[in-house]
Structure 1
Amino acid sequence: MLIFLTLLAFVVAAKKTGILSPSGKIFQKGDGKRIALGLLGMLLISVLGTVLLRWLHGEVTTANQASLMEEFRRGDVILLSIMLGVLAPIAEEVIFRGIIPLKIFKGYESWGYIIGGLLFAIFHGPTNIMSFVIYGGASVILTLLAYRTRRLEVSIAVHMLNNGLPAILMLLIPIFGVEV
């Protein structure tokens, strides 16, 4: 219940402050294409980054991703899926591509987007240069979507899909009896 109240508080505050579109219409013409291209970019960065991470550092995944997988192994999978697929994308987009550039850096939004993007990458706990590149690359895509559309709805949708699809897979793994 606390998660849903937190989510509701983020959405209401973001709408009241103008960070999220105050109108009832969430998406606009062309947003489907932006979402698809954004998700494709995120997947390409993830795949290329993971290949380079293994090649340069001998690691299969980032420390953050390994930590999340461990949480899935021993935690409430449904709750974690909701947190990763819904709450985290909304909260992170509102903070890193909403509050920081539009409120804290008001009048200097370009700098705010850069700072917010860097903080997003750092927030995900990179332990080496390639994990920073992975999270930084994802941040660039999400930031460009927010900056170009002047709205957060598209970057939130891409972020939700990027986090939500793996979360759904983690939900399905026990059903098929696959060890992670």
Structure 2
Amino acid sequence: MSIPTRRHGVLFVCLGNICRSPTAEAVFRATAQRAGVAGRFTIDSAGTIDWHAGNPPDWRSISHAAKRGYDLTPLRARPVIAADFARFDWILAMDRSILRALEAMRPARSPGHVGLFLEFAPHLRRNEVPDPYDGGADGFETVLDLIEAGSESLLAHLVRPEGGARDAGARASQ
């Protein structure tokens, strides 16, 4: 008899939800699917602002992701809402400014972990996924490189027996 596995809610957050966070959503979903554990996750993305709500990701994000086999076309931008802090166990910011915005909007006593996405990939020796919006093609490729590596590390953390939701509360209170 197998013990049911708890489902983890993972929300990736950037500024407008049109470049980094939808890329992270698609890459992490594909990473979990390849590992055969996608059913253990609720995966979404959002932005700290609502400027692009309802719009698809930036065409450059779509194009660069497609070259690596990721489909961002079904995704639509949305802002972070208060209910997200109860719905998701892991709310992961792409950079420190996004993390500060999330901490400011986080309801008191919300149970999940709010932190930087790349904290799970210390081997990358950086904490932030840079915003590629005002740059060229290289920026979008860098974002994909970081998100692919970060997704592998995050998945390894969440599926390990001692990781995941059991330490979410402890980490969130740090």
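Taking relative contact order in percent (Cα under 8 Å, 6 or more apart) as the criterion, the highest value among 1, 2 goes to 1. Source structure of the calculated read-out (mean count of other Cβ atoms within 10 Å over residues 28-35, 17.9) within 1, 2: 2.
Computing distance in nm of label points 7 Å out along Cα→Cβ at positions 20 and 84 across structures 1, 2 gives 2.3 for structure 1.
When Kirkwood radius over Cα pairs in Å is computed for each of 1, 2, which one produces 17.0? Structure 1 accounts for this read-out. Of structures 1, 2, which gives -11500 when helix-only ellipticity at 222 nm (-39500 (n - 2.57) for each DSSP H run of 4 or more, over all residues; to 500) is computed from the coordinates? The read-out comes from structure 2.
FYI, it's all coordinate maths here, none of it is from the lab. Bear in mind that the values here come from a model prediction, so they are computed numbers and not experimental data. Cβ atoms are built from the backbone, for glycine too; each structure is taken alone.
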